[in-house]
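Trainee: Input: structures, listed below.
Coordinate-derived values only; no laboratory data. From a predicted model like this one, the values you see are computed outputs, not experimental measurements. Cβ atoms are built from the backbone, for glycine too; each structure is taken alone.
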Structure I
Amino acid sequence: MQAKDIEKLVIYREDLKAGILQRTSTGCIFHFDPEFLSSPRFQWLTLRIKKSHQPISITGSNLHPFFAGLLPEGRRLNTLQKILKTSADDMFSLFAAAGNNVIGDVHCQTGNKTENAYRVPPLKKIDFYEYFNDLLSCNSYQLGEDSIAGVQEKISASMISFPLNIARARNAYILKLNPEDKPDLVQNELYCMELAGKCGLHVAKTKLVRDRSGNLGLLVQRFDRDYDETLNKSVMHHQEDACQFLDKYPSEKYRISLNDIAAGICDLSSASSVMLLKLLHLYCFSYLLGNGDLHAKNISLMVKHGSRLVELTPAYDLICTLIYGDHQMALKIDGRNDNIKRATILDFAERFNLSGPAAQNMLDKLLKSFSSHCAILEKIPMTARQRTLLQKTIEKRLADLS
C-alpha cells in the first residue's frame, strides 16, 4: 500500500503499542491504546502528550508537531517527497513512509518495516557517496528502512547524513559526509566537538573514517540507542528536540529563543536548575565558537530506558559557521543574537532563578578552558582570511564574556 493511501498508523513507545494515529478531513486524531493507558511502564507518550482517555485532535495540519519533528530533513526529505509524489505539507504520508526507526523511542508501524538501520560492510570497502546515492535512488523508504532527522538549513544545510549499523558492531551510528560546496565540513564538526569536550561539555562520540576511495566521513555514535549487556539487545532512549517539547513544528526552529527553551525545561523537570546551567554552558560555548547554527532542533532532552529522569542530551551538530560568514546566533537570548556580554548571561541566569555564583563559576571555567584549547580549531582547513576572522572574533567574545 502506498503511504499516501494509509489512513491509520500504529504508534509505539519502544515495543509497547501506544495507540492509533488516524487521518481526518481537517488534520489527524490520536487515540491511546487501553493497554498503554494501564501500563505502569510509561507515564506519558511524549513530554507534552500525556496519557488520556480522550482523543487528541490536530486541525490545520495532518500531523502533530512531535511526529513532524521525527521526519527527515533536507535532501532525504526532498527525495522522500519525490518517491511518494506528495508535497511537504502532507506530513502524515511522509511519516507513514519514514517513521519506523526514528530518533528516540516513539515510532510508527505500517506492516512492511524493520527495526534495523542500514547495515553496511566495513566502511573501507565502500564508497560513501556511491552508497548514499544508491540509498536515495532505490526506494529505501518503501522497503521499510530508517529515517533520521538530519542537520538542516543555514551552513549545515548541505551536509549529507544518514543512519547505519556497522557490521558486527553493537552501536548505532550516523555517518556524515562533506558536501561539494564545503569539502571540509566534517573536519570542522570533528574539531568543534573535540573542543567542546575539552571545555567540559558532554558530547556525542565522533571519529573520522575513510572509505575505499579515501573520502572522509564523520561517524557519530547515536546516544538514543544503547546496548544492554544484561538483556543482550539494543534499547531505545526517549529523545525530544526543543521544537518537539515546545509543541512547535520544525519550521519554527529559528524563531524559538533560548528563553523559550529555558521556560520549557522549567515546565518539564523538577531538576531544571541543573539542566538550565548546562543549557547556558552550551550556549556560551557556541557563542565563543562562532556556531550560528545552534537552533531549536539542535538542543534536546532525553529520558533513558527504564528511567523517569528528564535530562539534556549530549551536545551534537556543533560547527563553526563563523568562517563561512554566519556569525549571528540562531537562538536569541533576551532578544540578542550577537554582541552578547557577560551581563546578558548573568541577567538570563537570574531571570531563571539560577545561582549567581554557579553561573559566574560556569563562565569563568569555560573562558579558561576555551582559551587554553581553542587552538584545536586551527586544525580546521580554512583560508588565511577565515583564520584571521576567527581569531579576532574569538578574542572579542572572550573579552565580552569576561
Structure II
Amino acid sequence: MFNTLVYILLLLVVIYFALSVLYLLVLAVWGKLFYRTPVQRTAAEVPSQRIAVLVPAYREDGIIMATARNLLQVNYPADLFDVYIIADSFQPQTLQSLRTLPLHVIEVKFDKSTKTRALNEAFSRIHEQYDIALVCDADNMLAPDCLQLISRAFDAGAQAVQARRVAKNMDSAFAVLDACSEAINNNIFRKGTYAMGLSSAVIGSGMAFRFGLLKEVMGSLSAVGGFDKVLQLNIVQRGIRIHYLENALVFDEKVGSKQAFQQQRKRWVSSQFIYLKQFLVPGLLQLFKGNLNYFNLAVVNNLILPRVFLLAILPMLSLIAYLLQPQLLYVALGVWLLYLLALTIALPKAYFNKQLLQSLLQLPRAAGAMFGNLFNMKGANNRFIHTAHTQTEINNPIFHEHGS
C-alpha cells in the first residue's frame, strides 16, 4: 500500500515536470522555426506615430544622464517623440542636470514608491497628445532604430508591442547567467508563443502600447511587484494581442552579483506564485470563453517553475526515482534531458562561448540563491524592491553593432 502511494505521488510529480518541459520544448522549437517579425529593417515611409518614452526612475542619479542622452539620440524625428523622466527621490543636482536636456522631468515622491504609481502620476500630468507610450526602465538604452520599428508595428495595426530586451552588460558571471536567462525566456515566452499565434508575454520594460490604452489600464492597477503581469492580463482580456518585435532592441542592465541576483529573483518568484493564486480561477473562466491568451499568461506561464529551479530539481527527481521507484528512472532522466535540449534550442547560438562555460560554474550559487528565496519571500510582493544600477554604456559584444 505504501509503495503504491509513493509510486502514484512520484508519478504525478514526474507528469507535472514532463508537461512543463514539453511546453517549453515545443515553444523553443516553434520560435526557432516559425517566428516571423511583424516589421523588417528596411527603408520605410516617414514615421507618423507620436511616441512618449516614459522612464520611471527611483534614486537612479548615477545612470540617468547616460540613459537620457541615449534616448534622445535614437534615429526618429525629434518632433515625433518626447522623453519623460519620472524622477522619484532624485538629488537636486541630478534634476538640475536633467533639465538642461531637451526632455521632460516629472518629479514625484511617494510614501511607498512603485512603478505603477510613478506611471499613473505621469499620465495625470501629461497633456500633450501621443499615439504610443513606450515604457523603459531607468537603466534601459535603445538601439538607434528601436522607435522606428515600434512605430511601424503600430502603423501595421498593433496596439501592444514587446521589444526584445537584451543584456546591456556581460561583465560578470552572474550578468552572463542573467543575460542567458532573459534570452531563453525571450525565445520561449515571447518569440515561441507569438509564433504560435498567441500573445507575447511582456517583461516590464521595452513595452509599447497605444497611449490611451495604457493610460486607461494603468489607472485600474495598484500592483507593487510584477505589475507587468497584471498589465498584460488586462490587455489580453480586451482581446488585444501583444506583438513581439525581435529586431527592436532594448538594452537592460544585468545583475553583477549573487546578492543582486537573489534580490531581483525574490520579487519575480513572489509575484509568480501570488498571481498564480490570484488569477487561476479567472484564467480558467477565460479559457472557457475561448481566451487562450489570457489562460496561457495567467495560468500556464505561472505554473511552470523558474528555469534555475528546474535545472536543480530535475536531476534530483531522477535520483529520487532511482532510490524509490526505479521503474520511473528512465522517464525522469528523459524529462531532464529534454529540458536541457529545450534550453539549448532556446539560447541563441551567439551566447555559446567561453564566457558562458566559465559562468556556468556559478549556477550552483544561483540555484542556492533561488531556493533561499523560498524561505524569505514574506511580503516581497507588497514592497518595492529596488535593484541598484551602475552601467552607463552598452558593453555587450554580441549586439555591439546595434548599440553603437
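Trainee: Which one of I, II has mean count of other Cβ atoms within 10 Å over residues 5-12, as calculated from the coordinates, equal to 16.9?
Mentor: Attributed to the structure labelled I.
Trainee: To continue, here is another question. Work out which structure the value -15000 belongs to, where helix-only ellipticity at 222 nm (-39500 (n - 2.57) for each DSSP H run of 4 or more, over all residues; to 500) was derived from one of I, II.
Mentor: II
Trainee: When relative contact order in percent (Cα under 8 Å, 6 or more apart) is calculated, the result is 14; to which of the structures I, II does this value belong?
Mentor: Details: I: 14; II: 24.
This value belongs to structure I.
Trainee: Can you rank I, II by mean count of other Cβ atoms within 10 Å over residues 181-188 and just name the one with the largest value?
Mentor: Of structures I, II, the maximum of mean count of other Cβ atoms within 10 Å over residues 181-188 occurs in II.
Trainee: Please compute FRET efficiency 1/(1 + (r/R0)^6) of positions 253 and 357 (r between Cβ atoms, R0 = 25 Å, to 0.05) for structures I, II and give me the label with the greatest value. Walk me through the intermediate numbers first.
Mentor: Working: I: 0.15; II: 0.60.
Comparing I, II, the top value of FRET efficiency 1/(1 + (r/R0)^6) of positions 253 and 357 (r between Cβ atoms, R0 = 25 Å, to 0.05) belongs to II.
Trainee: For distance in nm of label points 7 Å out along Cα→Cβ at positions 29 and 101, which of the structures I, II scores highest?
Mentor: For this comparison of distance in nm of label points 7 Å out along Cα→Cβ at positions 29 and 101, the top structure is II.
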